[in-house]
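Just so it is clear, none of the values below were taken in a lab; they were calculated from the coordinates. Treat the numbers as computed from the prediction; the structure is a model and nothing was measured. Cβ atoms are built from the backbone, for glycine too; each structure is taken alone.
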Structure I
Amino acid sequence: MLHISGELTRVLTLHGVEADALTPAGKWGVPRPVQRLISPYTPSVVVEIAQGSAGQLRIQREVHGRHWAATHDIDTAKLYAADPHGKWLVSEWLPSAKAPPISEYVSSALRSARQIADAPAPTGGPKAQQWRSPLPARLIRILRGLAQGPPMRLWWAARQAARELPRVPIAHGDFYHRNVLWRADTHRVCVIDWEYLGPAPRYADVMRMWTILPTRAARNHLIRELFATAPAAHQAEIALTGLWLTLRLIGENVKAPAAVRNAEDTAHARAMLMEASELAHAHGAWPL
């Protein structure tokens, strides 16, 4: 049974939310350390409740990231209230727009990515989350990757080359369309899920988005606009970043247990390898 503290109940009442009406905002995949709840009567408010210490740390990272983003005029979801120990937060709920206009969406997303990369790194706060599993789980995932993942020779070569990519002190870390939401009311994107905020390769955020955008038209538009604004000397760097993140995307999908693997996401990741390879070859970034 879900436990809602007296303090959280008071905050919900202030925002017109009935605690008894809250239901899980289901998300496909592995159960997360934070339970997300919404009410059909107050659809603009979302409640997140930590499920243990990992969930508390995740909420603390999210609060820290949103405060940092708001300080630097980066659009993010409004934070209404949060427990100082990360037990819960109450914020604005932004369901994804069904079909945002490609050109406006991509342009706004690139602006937000540049804002993040150009801003000073946050100080204090909890350490950023890392894309790493505990050691026993990591070994199992490596074995799955060897059996079902991308060509290992290419993966190792791209990994080694990616270690030499120029880095920026701050990046979102999981910058893609499910975390970069289109707001039809402002015609701008709103960035959420800040738990991976930290240093990264210079073009990691925009190329993370490129690897996961669901349509070729949107991906082509992003590359055209990015190449039009980035220095020509950066094109190989951009292409290598895209190849490496595509290989990682395949790994993310095939290393998950079969019971929670999303067939559509896995198929998309595999299909992206040809596209990323073409980009790397075209710009002299093929690592083999």
Structure II
Amino acid sequence: MTGCSDRVQQPADYVNPFIGASTNMEKAGASHGLGKTFPGAATPFGLTQLSPNTITGGDNASGYSNEHTTIEGFAFTQMSGTGWYGDLGNFLVMPVTGELKTAAGKEEKPEEGYRSRYSKEDETASAGYYGVTLTDYGIRAEMTAAPHSGIMRFTFPEHNQSRIQVDLARRVGGTSTHQFIQVMDDHTIRGWMKCTPEGGGWGNGDGKADYTVYFYAQFSKPFINTGVWSAEIPDSCVRKREEVTSPEYQALVAQAPVFRNVQEMEGKHLGFFTEF
């Protein structure tokens, strides 16, 4: 005879990534909100943090707040627990279906952009894993992290327009001020995103954060139709958190010219997409 026993619980099994994952000032009764943590996947001292982002502007250091009902995308870098205006939230990936939209839209009107509603019942997180279903698209999004990289898996419904898009300019509390992307082959892109104090970010620019994020991304399926959008941002435009989320700035992003099947591009506000 052989016996079996239940799996022994490990310390990681008791981790609840949703603890502190809110920036709501009203619930906190304080000017800087609650814990400002993120519920996504990370490794100890790892270089990537793959997590849902529900908001770009305001005093929302982690880019996520539990009471929000929509998701604008999944980023590869996040801050956690900071009491000041935050930063990072770079390389924002969003799986979508239907017509191409180049702006995320607002929490109260998600249909005006590419963001999606989601249900808390369909959201799952544990140590090193995050998953959620994007209600508006019927897409299941899952992600995990490694010390120097991250993996996202998207399960699409049957649809005649399925797409993954990457907002290269997106940054918590502001925007990346300059980006470059190159299509290497039919599975791979690489490039960089410069984030300077002129684009807000840490302390709304007063923290003087000045960094460049380099990326190399591989897709499991070959690209069919690719493109880059490039918003025409005037040199005189202020690009910190309030201005970037303003209707005027967002109109520039929503009306961004789209360049299909280009091999590389450099600009002030770029996004990449591929259809499958």
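Computed quantities for the displayed model
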| quantity | calculated |
| --- | --- |
| Source structure (of I, II) for log10 I(q)/I(0) by the Debye sum over Cα atoms at q = 0.07, 0.09, 0.16 Å⁻¹, computed value -0.28, -0.46, -1.41 | I |
| Comparison of I, II by distance in nm of label points 7 Å out along Cα→Cβ at positions 23 and 159 - largest value held by | I |
| Origin of the value -1000, where helix-only ellipticity at 222 nm (-39500 (n - 2.57) for each DSSP H run of 4 or more, over all residues; to 500) was derived from one of I, II | II |
| Structure (I, II) behind the derived value 2.0 of distance in nm of label points 7 Å out along Cα→Cβ at positions 199 and 231 | I |
| Of the structures I, II, the one that 0.95 was derived from, the read-out being FRET efficiency 1/(1 + (r/R0)^6) of positions 151 and 215 (r between Cβ atoms, R0 = 25 Å, to 0.05) | II |
| Parent structure of the calculated result 0.7, given that distance in nm of label points 7 Å out along Cα→Cβ at positions 63 and 79 is the read-out and I, II the choices | I |
